[in-house]
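There are structures below to look over.
Any read-out appearing in this document is the output of simple, stated calculations on the displayed coordinates, not a laboratory observation. Since the structure is predicted, the reported quantities are computational estimates derived from the model, not experimental observations.
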Structure I
Amino acid sequence: MWNEQKRILQSQLAPNERLLWSGQPRQGVFLRGADAALIPFSLMWGGFAIFWEASVIATDAPFFFKLWGIPFVLVGLYMIFGRFFVDAKQRGKTYYGVTNERIIIVSGLLSQKIKSLNLRTLTDVSLDEKPNGKGTITFGATTPMTWGPGGMASPGWGQQQITSFELAQGAKSVYETIRTAQRQTS
């Protein structure tokens, strides 16, 4: 894991650029705070969709009604189960790096996406650290309208994420590495 992480990030470096830290978000399937609302909603959605589909299949309903329920059942199953596995897979393919010049985030399930933030022009850097030392380092301004982990969309639901090192191990140390690198680039 460490070698792959380092290899992927090293391939993004410019000449004379040094990797100061690399990491990944927390791995595996787990619950987030937003799931307190999403789980009951997804169970109601999925439950009703499955009930609808089972009812139209059991009766002599028109074929169109049988087809109509299938997308709702699939969305319900994704909301109940699939989103957790998509989120875990996305985090497994996400790599964070801090260099002497910039912040690098390499991610993507079907295609590789690279986000790079220059340390000289990066103004807002904030840390949200948990008692276990894991935390999220957010780059750039946030708005009062953001909710959930990492922004307006929950992982596995959309692309409107705020740029961050989400669920990073040793977040305080990483934050200090970033601040030190920023001071040295000024």
Structure II
Amino acid sequence: MPKKVFLVHRWEGSPEKDWMPWLKRELEKKGFRVFAPLMPDAANPEMDSWLNHLLHITKIAGDPNKDWFFVGHSLGCITILRYIETLKENQKIGGAVLVAGFADDLEIPELSDFYKEPVDWQKIKSHCRNFIAVNSDNDPYVPLKHGYAFKEKLGAELVVMHKHGHFSGSEGFVELPVALEAVLKMAEE
């Protein structure tokens, strides 16, 4: 059975934007089965619809297990955390790579639905073996403190990239080797 990776894009993103297509191709070359859904209404996201869509995609894929990995970009990260909160007591995934992620208030009203309820750090940590947070020291939307929060609350390995902004295609990021390396590292453990 191939290991599975679920890619969850950013607000106003898609599986065809930024570095997502490149990462999907590279993971498939390595033998992973990759799911890269288009999240509903990416321009006007709602937490319930994004979470329900991810739940639907993962249900199609089977039962969550240690050979499942998730990669999120920005809003995709908190969507992944909300998904992990739904796992049953005996379910545990292999890992999550959180690129430009956040789990609390960014003071962006359009996204407040995603963090109006605090995340359950303990539950999330208990259902995922590994976390790697990738943040930039000059992200205009997600301050670096959010990467440090993942390190503190989830025991995430924090990778700080210099001058990578929000890791968006419009900033020139159509490949993101650090995300590929993170998945490969977690898949070997």
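Taking Rg/Rh (Cα atoms, Kirkwood Rh) from the coordinates of each of I, II, which one would give 1.11?
Working: I: 1.11; II: 0.92.
Source structure for this number: I.
-13000 is what came out when helix-only ellipticity at 222 nm (-39500 (n - 2.57) for each DSSP H run of 4 or more, over all residues; to 500) was calculated for one structure; which of I, II is it? Numbers along the way, then the final one.
Values: I: -13000; II: -10500.
The correct label is I.
When P(r) over Cα pairs in 5 Å bins from 0, in percent, for residues 77-140 alone is calculated, the result is 4, 16, 27, 23, 17, 9, 3, 1; to which of the structures I, II does this value belong?
Details: I: 4, 14, 17, 20, 20, 14, 7, 3, 1; II: 4, 16, 27, 23, 17, 9, 3, 1.
Checking each candidate, the match is II.
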